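Chemist: Following are the structures in question.
None of the figures in this text is laboratory data; all of them are computed from the coordinates on show. If you're wondering where the values come from, they're calculated on a predicted model, not measured in any experiment. Cβ atoms are built from the backbone, for glycine too; each structure is taken alone.
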Structure 1
Amino acid sequence: MRAPDFPHRMVSFEETSPEEVGGRIASADIVITNKVPVRAGAIDTAARLRMIAVAATGTDIVDLDTCSARGIVVSNVRDYARTTVPEHVFALIFALRRSLFAYHDSVRRGRWQTATQFCFFDHPIGDLAGSTIGIIGRGALGQAVADIARALRMNVLFAGRKGEGAGDGHAAFGDVLRRSDIITLHVPLTAGTKGMIGAAEFALMERHPILINTARGGLVDEVALGDALESGRISGAGFDVASREPPPADHALMALLKFPNFILTPHVAWASREASQVLADRTIDNIETFWAGKPRNVVNG
């Protein structure tokens, strides 16, 4: 991360607990955060605070109402992960559709040596061409996923909001759940999207799809996810996020690692070297334009 191009003093902390935020931002004019929450209590301690630069797209970690009331600008970074997240999505899709991890584990345990033929078929394998992918979220990431899917000769369905019918360029939410072989989530975590996939939604998934979540953990009821995997309601799931991060040992997702058709990665879909540099550069760009009196990517007004 380069230094901003104006006189300043930057203080960095490797790690910050929620209890430490207030003390650490008390004398700051600008705060940069990625996943460390900046809540009302901490903001109230920062009399000089003028800007919070979120080094990410999601801003649910910041109390936006308090910032707006105080006249504090909150900015985010958009579209930096347009390549890396869709690539991670398809890495998970390929791995699950072809049971790569399950076969790797079988070979590691000696299963191939016991086979009576040159190969063995213990786990399902499916092609992507001709299958249907349902994309929930029609922003930059959802569109980029659709571009890759079309190149792989997949059928693409965009879902409308829950409760909406079909509209221009999208199918009804429930229809997407019913018709899709793969479902992937690309929406922010808000009061309206929290728990958007639960037991009732899994019950609609007639084609036993693979579910991919590289967005936010709170979008899916993780207990219902376990039930859907165990019952075969879905064919597999690939998650890069959890409702609590890092997840404790007794977290619902950790229990699902016993399933060969469940993959959990540690919130790294965004984290290619290239995307990380773009994120760092655009975060500083946001700060410099704010300092110049031309704030951009403002999310609270």
Structure 2
Amino acid sequence: MAAVIKKVGVIGSGQMGNGIAHVAALGGFEVVLNDVSADRLKSAMATINGNLSRQISKKLISEDARKKALALITATEKLEGLADCDLVIETAVEKEEVKRKIFRDLCSTLKPEAIVASNTSSISITRLAASTDRPERFIGIHFMNPVPVMELVELIRGIATDDATFETSKAFVTKLGKQIAVSEDFPAFIVNRILLPMINEAIYTLYEGVGNVEAIDAAMKLGAHHPMGPLELADFIGLDTCLSIMQVLHEGLADSKYRPCPLLVKYVEAGWLGRKTQRGFYDYRGDKPIPTR
């Protein structure tokens, strides 16, 4: 039987974590946001407040809804703070060993019936589930970035995920006002399996000198009506995340078409990860972004 979710835990207060906390609180759920540092939590709460205010200015929500949502979110630096949650969603960095450690530490504090979910954009749900004490109550709930704006959530069952967990997760996502795409548990699921090779190909196009940064982005914006060019989008996602997903595809499917472009590797090695470090395919340190190649 599908359980009812009332209290949601979110591990990680970065871009994805604070976005998930934001939409869950707006959906009327109690939310516990967890991160290792008080400063990160403070800045996440400020971001959530800013994003809610932006929704007010766009007449999407009322001031009353903003106050109610903020009142539903509490912050904690300890995983024990998530002990009475019905559902906990992990949004840590896209590295399997980091996620596995979080799940091992988390499961010992949770009630046995709690559902554990990962917001991973590419890693095997079946493998992650195996590092928990509840593989049948483990699922992939992959939100798109930025969470408050994007309509889609991918739901991914591992080999052990039971029907009740799937139905409960589906009801939770629907209550957030999101649309669901159900994906099989294959590397990078649906969205990133299609999107990341496109971005990687755009980087190859730059690497091979077919076009410069501006030409490539303009070509896809004006020629295919993409709201953002692929290199601009890569900077927005984070080049380290793009590389991680391409590596997962390359290793998981063993097909040379998924080989990460050497130029992407070079940018990540330089620490030029896109917007979050102020430099990627564009330099964001001035008044307007300037291509770096």
Structure 3
Amino acid sequence: MSRQATIFEQLARVQINVAHPAEQYMMRLHAPDIAAHALPGQFVHLQVAEGARLRRPISIMLSNPEQGTIDVLFKVVGEGTRLLAQKQAGDILAVCGPIGVPFDISDTSRRYACIGGGVGIPPMIFAADRLQQAAGHPMVFAGSEVPFPFALTASRFLLPGIPAAAMMTIQSLESRDIPCRLASGNPELFGTFSGYVADLAALWLEALPTEERDKVTILSCGPHPMLRSVAQLGARFGVQTFVSLEEHMACAIGGCAGCVVETHEADGTHYRRICVDGPVFDATQLNWD
């Protein structure tokens, strides 16, 4: 994985900010420099209001370099994201990005299992989209305990190991021929796998022939307990696994060292900054206790 050297600060114009159930919002920003350089796994740092001291880190869900836009998904969890939810088309936000080490998806001969939970789903959509453009082989598993903030449809793809009742998928992925399945513990979410998203992915991995499983790389983003389960999944099947960590950040450019994580590497223990040394890490390097 290579770190992108260029970070842009732009005054980005809000094009849309669409509300979804459970206080989830989909925002599109016109930020041409960021859109031109963004890679899956990277994030932007948004100023939620004029004069606000701390910005909010939010993963990039899609980038359209031709249109100069980026899409982000966020959930209202505090005052900062509540202010962000109030933004309307035409409003201007100070945005810094793209920031961080992206996922390495350069080997398109591999099969990438993209596992996302909650607001960790967007980087998985971004990775799958870029892989599909490069004639790669993405597969998306998405989990949520609240209604998914996407249009859903029944999938036409038959996937090994996946229960027939779990037939729903994200419509935008289906239209781009990207296989996807959904998981939830919410019984009201029809057509989803009843359980954790890592368990859904495990059924698929288990059903693959050994020679196909050996070609799989797992990419994941989501809450810490989910990432721990995904790391265990990778270890169980001997599949290389990379995770994107979610963390509160102050500066987001490596200056404050307020988002440090302990890593265990070949040359010893290190303390890495999630914002610029990550957010993507090899799951085997992290302490999941």
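Chemist: Can you tell which of 1, 2, 3 yields 66, 23, 12 when Cα extents along the principal axes in Å, for residues 73-128 alone is derived from it? Walk me through the numbers before you get to the answer.
Modeler: Numbers: 1: 66, 23, 12; 2: 28, 22, 18; 3: 43, 22, 19.
For Cα extents along the principal axes in Å, for residues 73-128 alone, the value 66, 23, 12 is produced by structure 1.
Chemist: Shifting gears a bit: Which of 1, 2, 3 yields 0.10 for FRET efficiency 1/(1 + (r/R0)^6) of positions 233 and 273 (r between Cβ atoms, R0 = 25 Å, to 0.05), as computed?
Modeler: Numbers: 1: 0.10; 2: 0.95; 3: 0.40.
Structure 1 accounts for this read-out.
Chemist: Can you tell which of 1, 2, 3 yields -5500 when helix-only ellipticity at 222 nm (-39500 (n - 2.57) for each DSSP H run of 4 or more, over all residues; to 500) is derived from it? It would help to have the intermediate numbers written out before the result.
Modeler: Numbers: 1: -9000; 2: -14000; 3: -5500.
Source structure for this number: 3.
Chemist: Next question, about the same structure. Which of 1, 2, 3 yields 2.2 for distance in nm of label points 7 Å out along Cα→Cβ at positions 81 and 137, as computed?
Modeler: Details: 1: 0.7; 2: 2.2; 3: 3.5.
Going through each structure in turn, the value belongs to 2.
Chemist: Could you figure out which one of 1, 2, 3 the value 0.75 for FRET efficiency 1/(1 + (r/R0)^6) of positions 33 and 193 (r between Cβ atoms, R0 = 35 Å, to 0.05) was computed from? Can you show the working numbers first?
Modeler: On the way: 1: 0.95; 2: 0.75; 3: 0.30.
The correct label is 2.
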